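The structures come next, written out as structure tokens.
Only the coordinates and a few stated rules stand behind these numbers; no lab work does. All of these numbers come straight from a predicted model, not from anything done at the bench. Cβ atoms are built from the backbone, for glycine too; each structure is taken alone.
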Structure I
Amino acid sequence: MPENEMPVEEVRQRVALALDVGDLAAAEAVARRLAPWFGIAKVGMELYAEAGPEALDRMHELGFRVFADLKLYDIPTTVERAARALGRRGVEFLNFATYPHGEGMLRAGVAGLLEGARDGGHPEPVPLAVTVLTSDPRTETFEERLDAAAAAGCRGVVCSAYEVEAVHARRADLATMVPGVRLPGGDHHDQARVATPAEAVRAGADWMVVGRAVTAATDAEAAATAVARSIADALGARTRDT
């Protein structure tokens with residue numbers, strides 16, 4: 001194996017495929033096509049609105065870990081009950097919205113998710129708190145939201161690549177899920193704070209979310225290969241530097 005070659009599975013398990021592509025049949029077709037490069041399927045609000053919990057189950061059946069990108073936000077009791085139901089379905093990642101003084105909601109959501117996973121006999125999932133959306137250029141609330149996530153027992157946060165180093169410096173126990181990943185020169189679409197796969201890895205991202213950079217590409221397989229190659233090279237360089 002060449003020095004800069006990383007195991008394929010290690011790369012796959014760091015990348016979530018954003019299935020914001022329409023109904024369940026379309027999402028399943030994309031997931032099957034791109035499974036060689038992605039180990040995590042991100043089921044967001046669009047697909048969940050179309051297919052509901054069946055989308056989560058189907059991605060599990062296809063062999064993916066599942067990131068339920070639903071950004072739960074409500075009174076603590078409601079969030080706890082919803083998170084418990086999702087935990088029973090075995091989602092590996094679930095995110096929650098954050099807001100000033102929202103630690104109680106986050107804490108309830110984390111408790112519900114972990115309890116649901118235990119009830120369903122599933123491995124312990126990763127509760128994630130959304131800090132600042134990557135479509136928002138303003139990040140002045142980032143540190144407050146990060147601290148709320150840590151205090152509530154979240155295991156990680158969703159943030160742009162620009163905040164990853166700050167997460168690890170301020171809260172070293174929190175993992176990072178980084179959306180807004182684009183290939184060099186790619187369209188930013190509606191994102192304000194984007195990064196290439198290599199930039200995200202160099203910043204220290206634990207997982208990356210890739211969607212339109214691959215799913216909207218003329219040659220999706222070639223784009224997925226480029227993403228994986230970039231991640232593998234950056235991980236190899238990071239390993240050699242430590």
Structure II
Amino acid sequence: MNTASPVSIEHAVSVTGIVKSFGDGGDRLTVLHGISLEARDGQILMLVGPSGCGKTTLLSIIAGTMHADAGEVEVFGTRLDRMKNGAVTKFRALNIGFIFQSFNLIPTLNCAENACVPLLIQGMPFGRAVKKAREMLDRVGLGDRWKHRPSQLSGGQQQRVAIARALVHEPRLVICDEPTASLDAHNGHMVMDLFHDVARRPGRAVIIVTHDNRIFKYADRIAQMDDGRIIEMHDVDSSAPPVIHH
């Protein structure tokens with residue numbers, strides 16, 4: 001159970017001056033150049049831009065799975081950049097759901113067992129955790145596949161298991177890397193409706209990295225990235241599709 005108390009603040013996520021580089025010496029490559037960004041409570045923020053512009057790196061830093069070289073990361077009032085690894089891991093387990101582009105499902109576990117992992121980490125008894133996982137799988141259209149292992153599923157079905165796993169513990173922040181990339185239009189919209197419902201709950205927010213222009217209409221705000229920088233940020237008029245520069 002999430003032990004964090006819901007708070008009413010304007011920014012669910014605030015990052016300031018984020019710098020990240022990879023490599024050493026002359027081969028060192030800076031991929032984020034002083035990024036500052038806010039995700040608002042109760043909204044869906046989408047990060048868009050060309051491949052290799054730093055979107056996934058920024059997402060990983062916000063999620064606490066990667067450290068920045070410099071800058072501040074605050075999630076619902078908690079400064080992750082000031083926390084030790086163990087504390088960040090605990091905070092993430094309670095408050096953040098992360099949907100990886102590569103799914104990261106455990107091949108020896110069935111769908112329900114994969115989806116219930118966040119609940120087991122929180123200490124929920126196995127039987128209750130599986131029951132909640134099956135309920136979430138039903139919400140993503142996989143209620144009849146809960147006994148299947150990842151190898152028995154299509155790419156789109158595996159993606160929906162990963163989405164169920166990210167949402168099953170009712171995280172305050174959901175972070176998604178291309179969550180609809182393997183989904184057809186019907187399932188993509190079903191999943192986005194689910195994210196929309198999550199974002200509208202008190203003390204919640206969703207951040208999505210995407211190239212999928214079918215889902216832009218679900219965004220409340222869009223941040224355009226290029227070459228490790230935010231080059232444009234705008235609110236979305238739901239009555240008209242946003243203009244995205246490629």
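Out of I, II, choose the structure whose coordinates give helix-only ellipticity at 222 nm (-39500 (n - 2.57) for each DSSP H run of 4 or more, over all residues; to 500) equal to -14500 when calculated.
Considering all the candidates, the number was obtained from I.
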query: Given that relative contact order in percent (Cα under 8 Å, 6 or more apart), derived from a single structure, equals 18, which label among I, II identifies that structure?
result: I
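For distance in nm of label points 7 Å out along Cα→Cβ at positions 76 and 140, which structure out of I, II has the highest calculated value? Spell out each step's value before the answer.
Numbers: I: 2.9; II: 2.0.
Biggest value here belongs to I.
Name the one structure among I, II that distance in nm of label points 7 Å out along Cα→Cβ at positions 36 and 68 of 1.1 was derived from.
Values: I: 3.2; II: 1.1.
Matching structure: II.
Can you tell which of I, II yields 0.40 when FRET efficiency 1/(1 + (r/R0)^6) of positions 124 and 196 (r between Cβ atoms, R0 = 25 Å, to 0.05) is derived from it?
Details: I: 0.20; II: 0.40.
The correct label is II.
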query: Given a computed value of 12.9, 40 for Rg and Dmax of the Cα atoms in Å, for residues 100-179 alone, which structure among I, II does it belong to?
result: I
Structure responsible for 2.5, with distance in nm of label points 7 Å out along Cα→Cβ at positions 52 and 212 calculated and labels I, II on offer: II
